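The data blocks that follow each hold one structure.
Each reported figure results from applying straightforward, stated rules to the coordinates on display, with no laboratory input. Worth saying up front: this structure is predicted, and the values here are computed from it rather than measured. Cβ atoms are built from the backbone, for glycine too; each structure is taken alone.
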Structure 1
Amino acid sequence: MSISQTHKKELLKKIIGVAGATGIKLYKRQKKLKDLRISHKEAQGVVSSADIEAEEFLITKLRPLIRGASFLAEESAFKKYGGKSEYYKKYSKEEWAWIIDPLDGTTNYLNNMDYYAVCICLAHYGEPLIAVIHRPNTHQTYTAVKGLGSYIIDPSGRKRRLKKPESKKKLKDSLLVTGFACEKGEVFKKEFEIFKRMMKEARGIRRMGSAALDLCLVAEGIFDGFWERGLSPWDTAAAALICEEAGYIVTDYNNKAFNPFKETIVAGRKELHKNMLDNLKK
């Protein structure tokens, strides 16, 4: 089954509505943090009852939009697969799959920080086609449709197209953003070595706690570049499409075309992207 560009636009409107409604629920729950149940996932960070409730709401609202579509969602995927990412790859073969993160940035959320997001991506045989990332506290929504560009919608409903700036900024003048894998030990040591290397080369680096929003802010031109290892499809599927549709280069660490099932990601303007790759490979 294929869908027309007109149908994609119609779907986008509905997905934006679902993301916004989920954001309202999360925002209200954040005002009553003491009532949340919190648990830990091995090498995956924390999960709260707000994450689980938001995911159930998303699945209920999205299910009728594409008949027969499967769901790859953070909390249910961990429950089913125990964090073993090799099982996620089966979703790259699904004709239609919703790849969703009900709350990207749970640690921020639980500390009453406003840097978290609702992430929704509709993928066709593993390729992201429609992306929506909603930031509840600021009432901003980032969107993209494959081949139709990416946009930011402000709280008043005004829509602005995202397009990479015409910039010749070098790595030494750039502000980058990244994150670290929850897994400690040797993986963390290697990632921290890369961080130190990048820190010497760039003007500054931020670690904000939501990969999805980090990539959206790259698309918006606030951050200049992003890299990270160990992310999951729900962290990157929607955000990578938003970056690509804004004109940025998005690949894995080996400069191969990115897809949500890759273990690494790097995004930035063409020249800066090359500089970042050079430092990642040292």
Structure 2
Amino acid sequence: MSDRPQTWHYGLVARWWAEFNRADPHELAFYQGVVARDGQPALDLGCGTGRLLVPLLKAGLEADGCDLSPDMLALCRNAAEREGLAPALYQQAFHELDLPRTYRTIYICDSFGIGGRREHDLEALRRCYHHLEPGGSLVFSHELPYEAVDQWPYWLPEKRKVLPEAWPVAGGRKRAANGDDIELAGRLVDLDPLEQLLTLQMRASLWREGRLVAQEEHTFQATLYFRNELLLMLAHVGFPEVAVRAGYSDAPATAQDTTVVFVARKAG
């Protein structure tokens, strides 16, 4: 396994994110409320192309961004500049986080566990803790492993024999602002239930005037975490108070919820 986080957020995939991946209004309102309540400055860890960061800055909140991918950060900077904004952006892996200031709020949207190394994830939480001011909050959304119903069969040994999956005949194709078409197709490569490690691949294709002009393949690894594992990890790095919410709400998570939000507060 590579020592560097394995993600697909580069090249054409990054461009797809910038063109088509927009914040859900409910999701955006939740994080805006989190920053307004828990305090500024905030850090958008895994900010990507600025899907949440740019709207929050437009709303007058003080926030920095950090992401592993230089491609995503370049697109984020462009999006911010179009709005007359100039946020501080940092290119760092979560587990190498080393920024010049501390924050009242750090939030991570759908990105915790990306990279495929458990020790990296634990170190990422530790670094988040140290980058928070006393009384500050770490807030992150997380899809529980049983959310992906189509992957359930591959927890069984006999089903994993067919992996990797074949590439789909066609992926989702969308028209970009300049008239190019970008198509994404994904497949499951491996699911290791003992290590709780998921490996996926993404094939991105660029079509121009009906001709295929470029194609890229990227590998994505993610460690699968259940609720209690994350609670133990958060306690281990020093968070004395953690709540687990049902999605983007203030309601406690239940067995019916597959996306949850962890709210971990540093002692004041």
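Things to note:
- A value of 5.5 for distance in nm of label points 7 Å out along Cα→Cβ at positions 135 and 167, calculated from one of 1, 2, originates in structure 2.
- Of the structures 1, 2, the one that -8000 was derived from, the read-out being helix-only ellipticity at 222 nm (-39500 (n - 2.57) for each DSSP H run of 4 or more, over all residues; to 500): 2
- For 0.10 (FRET efficiency 1/(1 + (r/R0)^6) of positions 15 and 199 (r between Cβ atoms, R0 = 25 Å, to 0.05), calculated) the corresponding structure among 1, 2: 1
- For mean count of other Cβ atoms within 10 Å over residues 119-126, the highest value in the series 1, 2 is held by structure 1.
- Comparison of 1, 2 by distance in nm of label points 7 Å out along Cα→Cβ at positions 159 and 175 - largest value held by: 2
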